[in-house]
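Asker: Take a look at the structures listed below.
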Structure 1
Amino acid sequence: MVAEVLGGLNCRPGRLYVDGTIGEGGHAVAILDRIAQEGELVGLDRNPVVLEATARRLAPYTSRFFLFPAPFSRLGEVLAALGRSQAAGILLDLGLSSYLLERSGRGFSFRRDEPLDMRYNPGEPLPPAAELVNTLPEAELARIFWEYGEEPRARQVARLVVEARRRRPLRTTGDLLEAVSPVLRPRPGSRLHPATRIFQALRIAVNRELEELEAFLRQAPAWLEPGGRLVILSYHSLEDRLVKQHFLAWERQGLCRRLTKKPLRPTAAEVRANPRARTARLRIAEKI
């Protein structure tokens, strides 16, 4: 949804824009193409390894760009370090990058047998997924699977995890899949792998994703200049619900106006080209 993102940000030459989830730089390249030499781009990402590759990708651009290994909730600190306080546009794309899924080796995908880590940045003081599945009480695991994965069989899955770890610790994605497979059978007509919700729930819990998004949303209007735009791409209902609630609250408070009463969705052609985009929801708000 690159065209919708660029239109939502209202990218203009000579202005400062923020990509709070810059990843491998896909959106950043499109933004830099729009803002010309006079524009500036600030990019944040929790994964310093990805930022190294992104810096190489953006190097040919003559626009000024600044990359920071930081979560987007710390954007205020990043802007202050640059001697700035507000931006003309801020983008968050809350989807998983291809690097994390395919090349990180940290267990984000159940299609490979990898260590159960799931931390965006192993340098952050967060427990890896293996620690959660091997130490949390059964009731807490069930809560995570239900609240963060919206998994209807959360209690059964949690019980199987606890039974399996009594026999031996669950150290890899394969161990976890083997433990929960008795109750996670494919649903007729569903395109989702039956373990998708469980892996999503663990990833959210490990990286405190909803807390991170909530912290960002509490501060975001202050980081936008008047007329500035906030564009957020979310991929599951938990994220989208938070964004929707904050956008509505800001509008009622007279801080911002919603430019998308309902989220924009990808076209059928985009989904065919990138099946992971099928659940994307894009919302745009403009500071008054």
Structure 2
Amino acid sequence: MENLGRTLGKYVISFLLVLGGISFLIKYLSGDSIESQPTDMLWAALTLILVGIIAMPVILSKFSLSVSRIILGIGLIITLYLAYRVVFSVEEEIEFRAKKERIDATVVQRLKDLREAQIAYYENNGKYTDDFQELRRFINSETIPQVFKMGRLDTTFEAALELGYILDKSDVDSVASSLGLSSDAFRKQLETGENGYQVLDTTYISFYQKEFAPEVRREKKLPLVSLDSLRYTPSSGQPFKMEVGVADIGGVKQPTILVEDPTPFGRPNVKKTALRFGSLTEGHTDGNWKE
């Protein structure tokens, strides 16, 4: 038993080296095709396993003592160097992911802004558009209805309409004069709801005024919007890819849209997933990012 213990003890270092190499190998293989582990981790794992195997007494006994020491020394130096490279690569990985997160956040925000504009365009026109200049004209056009309401009725809406108690904004001054009141005094009565009149009017503003105006964005704590740069992805400055179509959904023809970043940020020669919203075959405008 004592001899067995001594024999096994000679293999402890080899076992630990091989175990360390296997741990590195498992960690390397756990990376996916998008965010892979550094290649140096693979070489460090294989070198550790190789050194661990060579360090076994049954292998070392095949070489002279001096040769064995040289082999182990070289193997350990290479392993230490690769381990340093792995640590350095991990730091680079952390910096890369932080940068990717920042860039993706700006791309997602711009996609969200384009999506809101496209949805408003669809609600106004019954379709989407793949022409950014057409979308821009819509964004600046006063097509978004805004209902203005002031005052409180003392009777039903139908009766008030028949009696002339429902006013447009343009009627306020003339009605105030007919009642012997100044316009300001009449508006004050409307605000308090004490004269039985109601101003009901619809005005129109642009989508830009409603959603993209600087004061609106500041209130929502969102970055300001520049229509000159809205169509371009901030990661590369290339135009977003915009496609529209029509899909048969439940037997009903429905307009569809797909907007995608043509140059997703990532490492060279590594598979990248483009940020996008919508689908040409399904009737939705969902984004492929975490909301």
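Asker: Thinking only about FRET efficiency 1/(1 + (r/R0)^6) of positions 70 and 158 (r between Cβ atoms, R0 = 35 Å, to 0.05), which of 1, 2 has the largest value?
Answerer: Result for FRET efficiency 1/(1 + (r/R0)^6) of positions 70 and 158 (r between Cβ atoms, R0 = 35 Å, to 0.05) over 1, 2: largest is 1.
Asker: Comparing mean count of other Cβ atoms within 10 Å over residues 126-133 across 1, 2, which is largest? The partial results should precede the final answer.
Answerer: Values: 1: 19.9; 2: 14.4.
If we compare mean count of other Cβ atoms within 10 Å over residues 126-133 over 1, 2, the biggest value is for 1.
Asker: Could you tell me which structure in 1, 2 was used to calculate helix-only ellipticity at 222 nm (-39500 (n - 2.57) for each DSSP H run of 4 or more, over all residues; to 500) as -16500? Intermediate results must be reported in sequence, preceding the final value.
Answerer: Values: 1: -12500; 2: -16500.
Only one of 1, 2 returns -16500 for helix-only ellipticity at 222 nm (-39500 (n - 2.57) for each DSSP H run of 4 or more, over all residues; to 500), namely 2.
Asker: One of 1, 2 was used to compute distance in nm of label points 7 Å out along Cα→Cβ at positions 174 and 254, and the answer was 6.3. Which one was it?
Answerer: Numbers: 1: 6.3; 2: 4.7.
The read-out was computed on structure 1.
Asker: Computing FRET efficiency 1/(1 + (r/R0)^6) of positions 198 and 230 (r between Cβ atoms, R0 = 35 Å, to 0.05) gives 0.65 for which of 1, 2?
Answerer: On the way: 1: 0.65; 2: 0.35.
Structure 1 accounts for this read-out.
Asker: Quick check for you: by Kirkwood radius over Cα pairs in Å, for residues 14-93 alone, which of 1, 2 is greatest?
Answerer: Across 1, 2, Kirkwood radius over Cα pairs in Å, for residues 14-93 alone peaks for 2.
Asker: Separate question: Give the label, chosen from 1, 2, of the structure having the highest value of percent of Cα pairs over 27 Å apart. Could the numbers behind the result be given before it?
Answerer: On the way: 1: 43; 2: 67.
Structure 2 comes out on top.
No value in this document is a laboratory result; all are computed from the given coordinates. No experiment lies behind these values; they were computed from the predicted model shown. Cβ atoms are built from the backbone, for glycine too; each structure is taken alone.
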